[in-house]
Structure 1
Amino acid sequence: MRLNKYIAHAGICSRRTADELTKNGKVKINGAVMKEPGYDVKPGDVVTVENKTITTAEKLCYYALNKPVGYVCTAKDEKGRKTVVSLLSDVEARVYPVGRLDYDTSGLLILTNDGELTNLIAAPDSTVQKTYLARIAGKLSLDELWTLRNGVVIDLPVTSKDGKRKTRKYRTRPAEVRIITEKGDESLVEISISEGKNRQVRRMFEAAGHKVISLERTAIGDVKLGRTKPGTYRKLTDSELKSLRGLIRSNQ
């Protein structure tokens, strides 16, 4: 496997960044500095990046899970809460969630051991489209709908250098928003965003004056939740994998 691909699959960084690290002498093969990005990693080679030994899975696995409410997107939880990884009890490979869904948010979650894909989708500057169904209190006015579609200012939590928690103003990217139904004092709204800030969809609706009652993610790029029932999972299809790999190639 080509060196930059090996490093990317280990989840360290993108292939492009791996090339830069190699050229800058940050990568070693069997203890010797390797500055040739095109090196072919052989069985038994010990690869270190910035003095950290890395490994990559021989067989890459990809699963689509319908995450129920009440699960955390980690392999282990210090508070003893249920984890999404526990739902894949018969999967032998060590897979990890790509990005996160809030404890009280349900829907599509991709789990894989492909670190390169994980970095692409979960990176702060990722532009992979993610679609949600939000049940909100009240009805959206035309002005509120326009604001959500063209960018709304939200408060994002940040940690300052002295360790204190603060908030900063952030204008979201344009989003695709459409009203599915309006019934009584509630509305069902579909929203697609090309970023993934902390609790972003909830913060967007709150900034527009509407509380989110429930939230479900239905798609990540061309991967759809479909008929996968809550708490169950399936392998990604060949066409879904082809689409995701296309995202990798376009970002190299």
Structure 2
Amino acid sequence: MAGTFNGKFVLVAGGTGALGRAVILSFLAEFAKVVVTYRRREEFLALKNAAREHASSLEGHQVDVTDELAVHRLTDEIVSRNGRVDVLVNTVGAFAGGSPLWETDSRILDQMLALNLRSGYVLCRAFVPVMLKQRSGAIVNVSSRAAIDHSAGMSAYVASKAAAVAMIDSLAAELKGTGVRVNSVLPSIIDTDANRRAMPNADFSKWTKPDEIARVILFLCGEEAGLVHGAALPVYGDT
């Protein structure tokens, strides 16, 4: 796949988390120009350092991607500078669980909907028109296995993830024949430091690695996946 994204302009939202970081480093290794949104500057600086020889191809913006005005400003800036956006990957997300619905504060639902659903909605509203003008583009929204596997104690989380998959499915129907493709990825438990701390007795060897999910995302964004549109792709590993 070496050089597949050479000269392509990629936006990765929420790219300083474990999965976003793996996605960005994978795109950079394919010689893409990558723009990342982040919330904490120290995390972006750590990502820039990890990019090493590709650091000059990485650009960061401190943006809350649930803020529609801020995202539209970012869109205008990227397009005015680069002229186009070839790929959008949304890795923004959050998890909350452990309580039955009737004991879950409604503020948790609001938070899950904002980060797991609104983020993708706002990003697509801003960047799809850009891609429509180009008549090309690929979008991947990271959802979760929980979107279709509705475990107890996670009502707010699974509702937000299921809604995100439905949103992308509807968007795919709207974009048929335009040259713009949209797909969802549904990871199961990702092997991250945070998940290991949260579940110290689990068998980590069965969890999917961020790099493995990143390879799936890059495939969906590339020309080899030109016929894949409106998919919700499971990436469960051995869980």
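We did not get these values from a lab; they are worked out from the coordinates using the rules stated. Note that the coordinates shown come from a computational prediction; the quantities given were computed from them, not determined experimentally. Cβ atoms are built from the backbone, for glycine too; each structure is taken alone.
Which structure, out of 1, 2, was mean count of other Cβ atoms within 10 Å over residues 128-135 derived from, given a value of 15.9? Attributed to the structure labelled 2. A value of 0.95 for FRET efficiency 1/(1 + (r/R0)^6) of positions 16 and 144 (r between Cβ atoms, R0 = 30 Å, to 0.05), calculated from one of 1, 2, originates in structure 2. Using the calculated result 2.7 for distance in nm of label points 7 Å out along Cα→Cβ at positions 88 and 176, pick out the matching structure from 1, 2. Value 2.7 for distance in nm of label points 7 Å out along Cα→Cβ at positions 88 and 176 corresponds to 1 out of 1, 2.
Of the structures labelled 1, 2, one was used to calculate helix-only ellipticity at 222 nm (-39500 (n - 2.57) for each DSSP H run of 4 or more, over all residues; to 500), giving -13000. Name it. It must be structure 2, since only it matches. Ranked by mean count of other Cβ atoms within 10 Å over residues 24-31, structures 1, 2 are topped by 2, which has the highest value.
Suppose you compute log10 I(q)/I(0) by the Debye sum over Cα atoms at q = 0.14 Å⁻¹ for every structure in 1, 2: which one lands on -1.04? Only structure 1 yields this read-out.
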